[in-house]
Structure I
Amino acid sequence: MPDVLDGLRRARVVAVLRADSADAAVRSADALVAAGVRAIELTYTTPDAADALRSVRARHGDDVLIGAGTIRTVAQVHASVDAGADFLVTPHLAPALLEAMVASGTSAIPGVFTPSEVAQALDAGAPAVKLFPAATAGLGHLAALRGPFPGLQVMPTGGIGAADVRSWLDAGALAVGVGGELCPGALVRAGRWQELTGAARAFLDEAAA
């Protein structure tokens, strides 16, 4: 589990990938990896998400960290682990769901917003949390949370642009989750894979500047 968190820290940016089909998700993941993305969260808003995750794992092995996101059920937890997920992400805090995530032995990153939710997540054994929606919270919110919870491992996600990445990392974020800003839905839906690679590479370049 520490290796996964270290990997996310090195990756800096986690691509939150949503697609209309498993095939589109796999092709999009290929394009993102080609751009230099080293951590991808495949969400359960994608049909047959576990199959897509399994395919991406087979195609890219350990070259990329692969997470399962927007998990809403215990069945999805088990399917994700069976498919080879490195980390599990929810958009919210649900005690029974988090219990299953932690019990799986796979890095659990539940969605939180308030101090009470952070405390519940940590007490349940979560090694990290997802601050969502990050843009609504802002950098000051992250700083405030780290006061009573020093060393808190946080992955802010939601509404973060390339120009914002450095600020979140400097504020202490473990890594930053980025969806449509990094992998535009229009390119995914149109199957414009080379353009998706270019857009993702430009995002990473700006984020690193």
Structure II
Amino acid sequence: MRMFRINKAHPWHGIDIGENAPLEVTVFVEIVPSDTVKYEADKESGYLKIDRPQQYSNVVPANYGFIPRTYCSRRIAELARSRSSIEIRDGDRDPLDILVLSEHHIPRGDIILKATPIGGFCLVDDNEADDKIIAVLKSDKVFEQYTEIGSLPVGILQRIKHYFLTYKSLPGEANVCQIAATYGREASYEVIRAAAEDYQELIG
């Protein structure tokens, strides 16, 4: 009789980062561009929960989630400080976020996929390092040609930047997000490795 898992693996702790990481990583997708509500994985149960309705017309520009078995803490903060003069207290103490570009419509989150990192943004959110890795879906025939973030069409890059700069903004309130730096593929590998090491430190 074939043996199989009867309990759902926790998306943060129970799914492997990928044997070829950081060149290719596993991604747990939480939200897709068609979502009008921002979902995120509940840290205790692993199930998706509603974080908040999407604010106004600000819709996530691609499939968005995190890399399992990563954590943004001391090492991620140190990397951010090396790229910016902004005061940074720590990492945001969440798994490492990732945005995955694809020509294909993925109808919902709560799935895993394989992606190839091409760069990222050193985002600072209220003085915490909250890096965003930019990647392309593995074997995507349209987006696999882009191997560096700098080779993306300008319009796509501007849309992604605008989303991350405004996705927490509310009328009458100061924007707390800043993009301290944009980095390429090799630097994204460094960020992923640092987040994997922060995770190992977290779990002891």
Structure III
Amino acid sequence: MTSAVTENTFHIGDVLRAVANAMYVPVIVILIIFLLGAAALVGWILAEYFTERRRMKVCLPELLEEMRRTDDVKETVEKSGLLRRQKDALIELASHPDFSPELRESLAVRLLDAEQARYDRIVRVSEIVARLAPMFGLLGTLIPLGPGIIALGQGDTFTLSSSMLTAFDTTIAGLLAAAVATVVSAVRRAWYRDYGSALEVLAQCVLDAQSGEASE
């Protein structure tokens, strides 16, 4: 009876060990991909800063006042220092003065939702890396420990040291990728919150301007 249980346990352990060994190379490859992805995220956010964020020079109260006074909202928006996508959304909203107030408001909500969805998709990329990289780092830490423990029992210090080194390296890789992705997510979330709130206020200004024109 005892031998049967021991034999079954032995076979189950072999299966689990085989699964763990089979996962070793894919985990290492995925961690390398996460590291490359973290480097790409840094390059992406730097490019976004120098091509869009740094060029976005607009004083919101002054722009709102100018849009309120002007007869051509679209021209004012086009000449402003807003982002290209913000300009496109506001110009699209201002291009339908013949719509009913309810329809214009629905269009504004749709445009705002589309921009927010785009921002969410971009932030989600770095958030996925931030969440998964530590998990795969932990997998890369635990998988080599099995052979390392066996080597320790056999007195093979070289195999043990190699396993421990691999475990430390994968932990560092996972945490590094996660840290970079977390910082990128935080910075982008702050940027996009600012973009979204500014666009919402400007869209409301366009709606108010069109409502004033319709009442006249």
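Given that helix-only ellipticity at 222 nm (-39500 (n - 2.57) for each DSSP H run of 4 or more, over all residues; to 500), derived from a single structure, equals -6500, which label among I, II, III identifies that structure? Source structure for this number: II.
If Cα Rg over 2.2 N^0.38 Å comes out at 0.98 when worked out from the coordinates, which of I, II, III was used? Going through each structure in turn, the value belongs to II.
From I, II, III, which structure was distance in nm of label points 7 Å out along Cα→Cβ at positions 92 and 164 = 5.9 calculated on? Clearly, the read-out refers to III.
For Kirkwood radius over Cα pairs in Å, for residues 124-187 alone, the highest value in the series I, II, III is held by structure II.
Rule-based calculations on the coordinates, nothing more; no lab input. Model, not experiment: these values are computed from the prediction. Cβ atoms are built from the backbone, for glycine too; each structure is taken alone.
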